[in-house]
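Only the coordinates and a few stated rules stand behind these numbers; no lab work does. Computed from a predicted structure; not experimentally measured. Cβ atoms are built from the backbone, for glycine too; each structure is taken alone.
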Structure 1
């Protein structure tokens, strides 16, 4: 439900999110710890040493909180959205820099995932790569949580989309042939 709200601007009308493939949170732990130290612990330490300058340490802590919120938003918005119409690769570099790439299911040539390394194997994260037909371009998302599940979800959504498209094309062709037969019988 929240995904529909947060990712609403990336969706077409009638498009539904089936799965969201996020980057594993453990991969940003060092940055998180560094921000917690510089943004929270250090201002608190200075506050205990020099309480009269509390307003300076409070401003410092507010900037630390803002930096932490931006880091969490960056983690949340770097993802693959797997919808009923396509896969959307969202890259969020900050408040003013974001990009998205829409990969239609009928243009996907191949999907692969790779889990490489001890911690990646233990914590089950890896890279997902989507190859596009014709252009030879590759769209990748690194350090994804459970890459095998994400690959499976993309393949399931692609199969469902292509099956529905085939059914719609079949129905359209059937209607076209019926209309042609009616026009031919009215002509004779």
Structure 2
């Protein structure tokens, strides 16, 4: 069995729903064990991320998918403190050659989500990881109405939180299908690249 970890921060619950959908797709691949790990605010003490157990689980995994909402044009601050805490792992090359991927969402169709995905891909590249892109053609170009990759992301996956402000988070059905397909894709590559 290979382990694929999904590590994410969620502010409103939308990114958590994305993480769960990605996990659903990954878990459907035989030979893959999925761990979903949340970055929590309580683990940030005086501006530094402190959850060593979570970092050890990521280091023990075969692949990591990063998830964060896009806030003010980039990753959430909570995610950034987590990323900064991986510097020691980077120095020891602890994630080198692991499979990597990423996802993000925001309240707007664009919301500068590409900047967030670029940050996640660069984080993976600095760790020497192998980044897996989206691979899903926007379904509307194919005449389909399922909404798969409706926002046209290629680097990773994007979603739009269409829930009214203050209401419980919901995942748009096409975004959920995109997340499931992405989880499956990254899991399949994890098996291929770690065989």
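If we compute FRET efficiency 1/(1 + (r/R0)^6) of positions 36 and 100 (r between Cβ atoms, R0 = 25 Å, to 0.05) for structures 1, 2, which one ends up with the highest value?
The structure with the largest value is 2.
Given a value of 3.1 for distance in nm of label points 7 Å out along Cα→Cβ at positions 4 and 84, calculated from one of 1, 2, which structure does it belong to?
Answer for the origin of the read-out: 2.
For distance in nm of label points 7 Å out along Cα→Cβ at positions 60 and 164, find whichever of 1, 2 sits highest and give me its label.
If we compare distance in nm of label points 7 Å out along Cα→Cβ at positions 60 and 164 over 1, 2, the biggest value is for 1.
Out of 1, 2, which structure matches 1.4 when distance in nm of label points 7 Å out along Cα→Cβ at positions 20 and 180 is calculated?
That value comes from structure 2.
Ranked on relative contact order in percent (Cα under 8 Å, 6 or more apart), which label among 1, 2 comes first with the largest value?
Largest value of relative contact order in percent (Cα under 8 Å, 6 or more apart): 2.
Out of 1, 2, choose the structure whose coordinates give helix-only ellipticity at 222 nm (-39500 (n - 2.57) for each DSSP H run of 4 or more, over all residues; to 500) equal to -11500 when calculated.
Computing helix-only ellipticity at 222 nm (-39500 (n - 2.57) for each DSSP H run of 4 or more, over all residues; to 500) on every structure in 1, 2 gives -11500 only for 2.
Please state which of the structures 1, 2 yields 29 when percent of Cα pairs over 25 Å apart is computed from it.
Among 1, 2, the structure yielding 29 for percent of Cα pairs over 25 Å apart is 2.
Among the shown structures 1, 2, from which was the value 2, 10, 14, 14, 14, 13, 10, 7, 6, 5, 3, 2, 1, 0 of P(r) over Cα pairs in 5 Å bins from 0, in percent, for residues 28-139 alone calculated?
Comparing all candidates, it corresponds to 1.
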